[in-house]
Structure I
Amino acid sequence: MRAVIQRVSQASVTIEGQIKSEIGPGLLILLGVEDADNQEDIDWLCKKISQLRIFGDENGLMNLSVQDIGGGLMVVSQFTLHASTKKGNRPSFIRAARPETAIPLYEKFVETLRETSGLLVGTGEFGADMKVALINDGPVTIVMDSKTKE
């Protein structure tokens, strides 16, 4: 399971001209799921994201988590995070899980992140043509992969 985590001052997901989700200060998480992912990957990633200290404290140092600031969380599925660009110029997405595997894992990730963080979690819509808008705060962008956690 691969995540691109962006510290944002605001973010939103629009589908067919309608805002599906929006958050103020917090984390926008782009999530890529592969076939080998399971509950262990979900638990590890949700705990790390919830406790990731990338928000400024009173001295401007990155010492606070999204939980500490009572921030927002938004998770958007993004199969393209598992793109392979080794051959040619057209990416291959063979490592990305098919919808019948990815959707339940994505939904379980969102549910686990809600439970782990104690915060509201906005979402996109799996497989929809989404317009994601964000203001990256910093910018701060972190990439995590549960397969390379050690």
Structure II
Amino acid sequence: MDRVPMTAAGLKQLEAELRELKDVERPAVVRAIASAREHGDLSENAEYHAARERQSFIEGRVAELESVISHSEVIDHTSFSGDVVRFGATVMLADEETDEEKTYQIIGQHEANIEKGLMSVTSPLGRALIGKSLGDSVTVNAPGGIRSYEIIKVEYK
């Protein structure tokens, strides 16, 4: 696996989720499985099957988080400055058709949340923005069709 770019805050969030899964969720599901086993026939025990399914999800997520964390490369975007879009930049865009303005921070794919304005560097728009400068126009083939944006602000917080 290649290095996974990430902000320090994103890494802390993933580490907290991993601790929660290992220290709280995993022991709770083990107790739930033990409790369900006491109810007798496992083949018809819905509680047992639900707990095993939950255990499978937790173990898969733990493995995924451990892999991402071990391959993470924290990039300190606060030391960057200028008008060129790089990892960690907060970019204000104006849709060239509607003049609607949107602001996104470009971050790692495992910490992205578009509803919160956190865009993955690997998303189509994220990839199109990297290396562009203030005032540049960016055209991206998005799921809803081809969209064009003008970069109206670049800052590093």
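Computed from the coordinates by the stated procedures, all read-outs in this text should not be read as laboratory data. Please read these numbers as outputs of a predicted model, since none were measured by experiment. Cβ atoms are built from the backbone, for glycine too; each structure is taken alone.
Ranked by percent of Cα pairs over 23 Å apart, for residues 20-107 alone, structures I, II are topped by II, which has the highest value.
Set I, II, criterion volume of the Cα convex hull per residue in Å³: the highest-scoring structure is II. In terms of relative contact order in percent (Cα under 8 Å, 6 or more apart), the structure with the greatest value among I, II is I. Here helix-only ellipticity at 222 nm (-39500 (n - 2.57) for each DSSP H run of 4 or more, over all residues; to 500) has been calculated and equals -7500, so which of I, II was it run on? Value -7500 for helix-only ellipticity at 222 nm (-39500 (n - 2.57) for each DSSP H run of 4 or more, over all residues; to 500) corresponds to I out of I, II. Highest-scoring entry among I, II, by mean count of other Cβ atoms within 10 Å over residues 28-35, is I. Computing semi-axes √(5λ) of the Cα gyration tensor in Å, for residues 68-123 alone across structures I, II gives 29, 14, 7 for structure I.
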